[in-house]
Structure 1
Amino acid sequence: MAGQTVKIEGARFILTVDQQRRIIQDGSILIEGQNITQVGKSADMAGVSADQVIDASEMVVTPGFCNGHMHISYAHATRGIFPDSLDPGEYLANVFALQGAMTEEEEYLTSLLAITELLKYGTTCFLDPGSTKFLDSCMKAYEESGCRIVVGKQVVNQDNPLNLPVYPLAEAISIMEDTVRSYNGLLDGRVTAWAMPFASEFCSTDLLVAAKDIADRHNTSLTLHQANAKFAIDYHQQQYGKRPVNYLEDIGVLGPNMLLAHVVGVEQGEVDAMARTGTKAVMVPTAALKMGQGITSKGMLPEMLDQNICVGLGTDAGNNSSLVETMRSMYLITIIFKDARQSTSMVPAETALEMATIQGAKALGLDSQVGSIEVGKKADLVLFDTKRPEWQTLFNPVNNLVYNADGRSVHTVLVDGRVVVEDHKPTFVDEWELIQKVQELGADMMKRTGVSFPQRWPII
């Protein structure tokens, strides 16, 4: 309700992630409409009344998590069908064949289930990297759930092994521009639209330059899948005589409104190019580890952080990483580089939390709105129930959050001041009914496409 006030009262800890990185013990938060209007000690806010009071005793409150790379619309319908030994190229070709068969209703229901999972486990804001086919239909899922989302339409204009449709250059440019014009700012500003060429190895230089121009002219951003797999590196060196990220700098498409996703196989010269241009990145440890991309041997997150590059976190789709819980990426990103570099000094818990919150919001161009708990920002908040064994004993809430906890302890979630998860349950959908619908449509999709894989163990 517009203008309604909500008070989150008596939290055990509030992890503000504000400029001073304050942790408020026994704290309260006042929300008026969509925005945070007071944050402080409960004793100092004792006289503040509100239309709704949420008892946060024995809870830890954090900003809503930001997921910078999450294919939202297709994966949950056929989750878990792919053998974990499948070649990544074969996996992707089958994924997009399945997606190509989806109807509008199927994509809406599948998106709603994925969003339900994200919100239940504390992710309030995320980027879908252009793989949603029926944005108008899926807008209903975004509206019903109340999520905050970055959308676009992925395009390529060169042949590719992934079953991605190939568009003529002019049509690909038109698709991106029309999407930005049509969707940017919808749902009271919760929807942001970007230009989304899929990957530099499948797009011509003209298409990439046009995407950057669209982002610049419309004051928005663009994103690319930039894992730097061997075939992509070889292609760029043969075609352009440069490594991929250096090529992108050379053609003028890097910059503060460019978000490169995955960035597993970059070298120091490419990190330098990102730092020079203010280019942002999102790392996806859940997918990189499961798909054998070599993040532990090749990943250069410590070097990126040393050069003050903004790096957020993602999870990718629910059928390659299988995990879409941003907290899992937060946990993984801090442990894998400790092991890879054999040094416990790598990526402390506080840095991982920043990547999931304020740095993740900055990567999405939304840090003036979300990513921290501060007066004037949107009330995107997560309340964790610490009356659970994984949270105890509780002295350092950042350590417990990053290393001990997971989404099961998320009790309440707010987006724009609206309660979307309450007592662990989504408020906007009958979760079990939705699950059953998506199970049925997934079975039908596999039957229609013929895409299925035998299981190693017999089901009798």
Structure 2
Amino acid sequence: MAFSIDAAQKAIRDRVDFRVLRLPAFHPDLGTSIRDSALDARLEELTTYFTVFAFIVPRTEILRVPSIDAALASGTKDYCLIQNAGHLFFGQTDFALDMAEALEKCEFLMGRILDRGGYFYLDEQCLLINRRAWEKLGRPAFGIPGSDTQDVAIPDFTPSVAGIGDLKPSSRGTLPITARFGYGWRAISAGLSGGYATRQWPVALDRWHLGCTAYLEDFGSWRAALTASVLTAPEGGLPGLRGYVGTLRRRFMANADSPPVFVFNSEADLDIPTLSLRDGLDCAFVLAAGFKSNRILETLGFHEKTEVVFYDYSAAALALKKMCVEEWDGADFGGFFTAVRPRLEAMFTRKLSYMQPEALASVEALNLEFQAEMRTVFASPHVWQAHWHRFRKLRHHFVQIDLIATPEQARTMMATHARGDAVMWVSDMFNAPYAVGTYSYAHRENAFAGLGAELSEKTTAHLLIGGAPAQWHPVAP
């Protein structure tokens, strides 16, 4: 999966170790929760995936650790960002800039500070720890939940309607407290005694992250909702679950308001084998995005009876592809798209969302992008024109379908059209944000395996081009 490296994210990656845990939730009256392995697996997957894209960090640099003390001991960078399974970060450059500011404000500890009426502790969802300060303090233990009597440092703080402010060192020493202690009480006390404040997460970051209250509510309802499709999962009457599922839906149902159109496809062709079938393909299942479908057919070969099945979850993308096949002569794509764009947009009541909008700014920009996409396979305009002339004469089908949402419909589509020597291009759809954010790994894996099984049954030979579902989990150190 390719990333566009961003300087703001890199500045964070250079200074931060990323850690994921499965900590029991703490309630000051009830103690700690139990954990559910099936739910934890899904929550951990979501946390890891969102972290990869928010910070543009390789998954292999996100480690699973058993405790916060282990998280601090396992890294070397200036800061340690610790997330409990289920916590989500999202955003791009603006988020990274706000996060960078948070790093500068983190003297020692930063998190959601909670008041127990005599001592303070930290919500276990997400913590930022300054490792250099932790080292100067003698590497104090973080502090885990338990009922006991302990001496804790007394901070200066200012309560407000919005909650507790930062905890600042004071000259009032320590006080013996008998209580059910939560996470971080020992580190807070050690920091205050050593002259370091414990700070609340900045308000600027509120829009960029989301906590998970699965283990403070009915985790069975959470498990049912998150292991199904979050687009259709019942939210129940649980406020935390309703907010969590609602956020995922808003992020992954954007296409319902703005149907996407990938006019181009800038994927590399490394996954297309450099071979040519003697008689060419008999059948090709290809996405409507851009022209990688033509690069695949040109590389593998096709004949006059080859059937091409364009499939896509976007009706707008299919409509544009159908216009291309039926109306375009293969020359001056910029002029053609500019001419048909108003007609395409008039077909839909909702505003279309064009991917790579900068490439659509002018006829010249469109033609430059088209040439960049095609030149790896088509050595000259003459070669392309010859291909397009043959391609348009083939039998084409246009099928609106979501392979992941409706795997049974995908099998029906293939059973209807698959034959002989076939190819199916799925791109990286099984690892796209929509896929991982909406469906569990088990669902995605089953849907992907069904494609291979159907192709094996209905064809003489087949090639599946694209990424298999990946398990987006942190790695053990």
Structure 3
Amino acid sequence: MAVSLKASKQGLEIVDQARKKKGWTKTSAKWSQPENTNTIISAASLKRFWRRIPIDRDTFIEICQRVNINNWQEIIDNSPTAQTDFRPEFYTYDYAWVGREKLVTELSDELRGSCRLLLILGLTGIGKTALAEKLADELQDWFGGDWKNKFRRANFDYEDKPTDFASVAARWLEEWRERLSPEEKKPELLLPKLLAYLHKHQVLVLIDSLERLLTGNEEDGWGDFADPWWEKFFLNFLSAESCRSRLIITSQDLPVKLVYSRYKTFLHHQILYGLEESEQVALFEATGLDASQESPDRTLLLRIGKAYKGHPLMLRVIIGEIFESFEGNVQAYWDTVSSNIEEVEKAIAEAEANAKKIIGADDDWQLHKLTQKVRLEVYAERLKTVFERLATQVRDAYILICAASVYRVPVQEEGWLMQLAGLVKRVEHQECSKERKEKALEELFNRFLVETSNNHNHKRLLGQHNLVRSVAIEYRNKLLQSLK
């Protein structure tokens, strides 16, 4: 059996101090650059190391030696469970987790109480999966810390994975050592068997990217389950008289049949937003950037954070680029991207100071294409998919988000619907009915592509996240170009 090691708490601090002396971040690309050895240090191994999860012995030693710690034996955790500890490979929750302390406490309490199913909702990249994984980590004691036997997950973020209920249910049951004959792998037989297991045993199940399971149409809206057995599973799970297990689900889209079901006592949904300024500072510090009050970099970093409204994925990508391409020099990075950030700052300031400047039909924001790394890791991988899925599934909602991108700041609902009517007339040469307007707006709300606030007269205002508007401007221009 391969030997696995993890650092003690004190040992981890020793390694942390050593890497700071070398000027490396905890995820620097320099960790993976071979130094007279064939041992490869993967990003996954680094994440596990910093979270004190056992990793391969040779990799553990290599990490220590890369920062000039040769007495690696002295930093090992030699407690009885150290080498047998099993934890899942979390995708996004890592050493740099910051903030959301109050929310984590509140949601943990919900799950320890009557809440059986927690829905974490919000814009792509806003931190839904990281929060779900953080909660799973916090709930270790609730399910006895037996990760191997009591924790399961399904990530539907990849097109090649089966999404039908029967395939997923059979996999879970078999991993829980439930014997299934080929005849039993039918959804009508798997459903009661899986429900019985979840009712009897205290397990935690994490389901990522539920939006991949949803379907619908222009007439009735989007939010139904493509496979009706998933709907039956969730509703039966919620309606049982008692249940020991818990489900944590992340989704970019609102699963209407769940949220508006009659079983609200056992269901809680949480919409997630970006990091607050203090949390942004904590993130910069946790990843090795100096955002202290005395640092000349603090103002620049906070301007970046504000432009992106604390969007966690975007900030992580930018931080990575600062280290990988600019050797940690924030000023050098700022000099490269400042024109795009300043354009956004100027446009918003003008709109807030002068009502005549709230429309910026000729704006050309590039927040979603700030650099090549941002284009590839955020726009191409995430935001482009969101917009193209919207264009395919709900054309009116797509036209609305493009039309509303002319507004630099939040405005009343009537302004959005007026812009939709104008663009529909240009695209389709016909009037846009009240029903069409209402359905389009409802769909944007269901996909968390609208931000709401109130003005001084207590009127609701609608706005777009700066990152969403940046993409919407581009797609609006494409729509208009197609008419020429």
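Bear in mind these aren't lab numbers, they're just calculated from the coordinates by the rules spelled out. Keep in mind it's a predicted model, so treat the numbers as computed, not measured. Cβ atoms are built from the backbone, for glycine too; each structure is taken alone.
Quick rundown of the values:
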quantity	calculated
Mean count of other Cβ atoms within 10 Å over residues 140-147 - highest-scoring structure of 1, 2, 3	1
Structure (1, 2, 3) behind the derived value 3.5 of distance in nm of label points 7 Å out along Cα→Cβ at positions 116 and 180	1
Given 26, 58, 16, 0 for P(r) over Cα pairs in 20 Å bins from 0, in percent, calculated: source structure among 1, 2, 3	1
